[in-house]
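The structures come next, written out as structure tokens.
Rule-based calculations on the coordinates, nothing more; no lab input. None of these values were measured; they are calculated from a predicted model. Cβ atoms are built from the backbone, for glycine too; each structure is taken alone.
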Structure I
Amino acid sequence: MTVKLSRYPHNPILLPRPEVNWDGRGSFNPGATLGPDQRVHMLYRAASLTPKSPESRFGVATIAHAVSEDGIHFERFAEPVLGLTGEDPMIFGITGIEDPRITKIGDTFYIVYAITSHCWDRLALASTKDFKSFKKHGLLVKEIAQRTGALFPEKIHGKFILMHRPIPNIWLSESEDLIHWKNPKMILTNEILPWTDIKLGVCVPPIRTKKAWAVLFHGKDHNQVYRLGIFWLDLNDPSKVLHIQKEPILEPEEEYEISKGMTGNCVYACGAVPIGDQLYVYYGAGDSVSCLAMMPLSQLELPV
């Protein structure tokens, strides 16, 4: 069986608002989770009308919040929930915080996000318990320039596990306190598939199934096309790759994915929520809009 995502027929589900400066250029790459109120909470990259630099097509970004009763129709909040202030002083010239991945561990929702700047990009961590107040915790694996990462939804052998991407490959690191990270190990290289030959990285936080961790990931090829795929890791030793599906589960096909956004030929997921017997996968299209695709939860099971 080949795993495939099916697009929601009325995509996009979230559009930029040109009349709102901080959300005027793009509303995309949404992380998502089921909140304590049993509603779907989305944190997305809100790209402003202010460019990151005079020559950049990307807008200065913050992280904004939207909520939904059904996982499809979202209501946005009036202001971003995570802004540019309060970051590590070692980061010079911050131009955005973006692409959040949300992982619930215990009663806390941890948010791994990227900081972009005029020097090097870094990963950082924030948290919330109620999606009303948010706390920043500083940089993750601060020694490494990178911008893609997500936490596993539980400790493994007493350690927090971070899946991250020092370009171009996927690594795991472990921590006892979410501050000091040890034992980095590369688990997948960009050479595994023809459509990942430039880089690959985690999309949504790993999902526990009966026999394995299912991981949705993105790959970028030499034609600058972003696609989504899936692989599976051992439950007790997530550095052990059990199976990789060769075919993408989603690739750019619609106009809003291919040519309408700031970046053409791009699908890029950051969040997924189980609703009923379906997995709702939230993805950015063209670095501009947020979209939804779905698959049966049964397709997450290890196929071999």
Structure II
Amino acid sequence: MKNQNSQILKTVLITGGTGFIGSALCADLIRNNYNLTVLTRNKQLKNNSTIFFVNNLDLIDFNFDIVINLAGANIAVNWSKKNQQEIYDSRIEITKKIVEKINNSATPPRLLISGSAIGIYPQQTHENIDENYLTNDSQNITINPQNYSPDSQTSFAQKLCFDWEKTALQAQSKTRIVLLRTGIVLGRKNNDLEGFLKKIYWPFFLGVGAKIGDAKQQMSWIALEDIIGIIKLIIDDEKISGPVNVTSPSPISNQKFSETFAKILNRSCLFSLPSCFIKQVYGQMGEELMLASQSIVPKKALQHNYQFQFVEIEKCLANIFKN
């Protein structure tokens, strides 16, 4: 049910608004009569009546109803110390800047939606995990990153997400904060494949697509349309705060995903890439992002009556490749 105040939340700042998720979100918000300011490094983009592009937050009045922070360098690359630092800084520094602006604002936004990822959860588990995983069950108090320190074995992805969320939560005394713990995003940008599907399309199309490792690892995915839908739910429902898992209710094994994707393309999936190959070629990134098993479910979105457009992987992929 929409909150009455949702109708007046019309001015939105978006970081990462030209990216895969951000561009789709901008298009949807514009259709719904929001006025957008998009932070981008691209100085060639032209303003119009509904969208204003900026390159520096210090050069504008920070007076927005909603801030949506999706900025961050691509994480699905072979990691080195240098690009790990770039990946980390691209998320933490802009979040620090936004938090500073909110805390210093006489009229802070009513809502900050800040990016995160399911990488915050353990990487080798087959049981379903929801937003209550980091909870002290005896007191039913959510342990947020301000009160939780990962141990020395924490992965890069987990540390990144903890620090990212911890930074965003430093504005929680001034505004409602929602942390988007996003899974593998499936969809297109301007009719072109993006993200995970873009990386695997050609091997599968050429008939040499392969399962990864033992292919038993669970993959927590979501259709792009449902990310946009959940963000709109968060905007409308002021009762939603804290972490929100942005995943389909139906995690699947790598084997099922690979076989389904091949079938959608009318191809076979006959090959497997051994875990040792993934580790040798892709290193730490391969271990954390390709071999990890995470079965994450969107309990909070379902509790707030979100109706998923795509629950099953077959329907999602068929929709993406319908043309």
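Consider the structures I, II: one of them gives 15.5 for mean count of other Cβ atoms within 10 Å over residues 99-106 as calculated from the coordinates. Say which.
II
Given that helix-only ellipticity at 222 nm (-39500 (n - 2.57) for each DSSP H run of 4 or more, over all residues; to 500), derived from a single structure, equals -10500, which label among I, II identifies that structure? Going through each structure in turn, the value belongs to II. Taking volume of the Cα convex hull per residue in Å³, for residues 83-178 alone as the criterion, the largest value within structures I, II is that of II. Of structures I, II, which gives 0.97 when Rg/Rh (Cα atoms, Kirkwood Rh), for residues 107-258 alone is computed from the coordinates? Of the structures listed, the value fits I.
Structures I, II were compared on distance in nm of label points 7 Å out along Cα→Cβ at positions 131 and 171, and the highest value belongs to I. If mean count of other Cβ atoms within 10 Å over residues 11-18 comes out at 23.2 when worked out from the coordinates, which of I, II was used? Going through each structure in turn, the value belongs to II.
When volume of the Cα convex hull per residue in Å³ is calculated for each of structures I, II, structure II comes out greatest.
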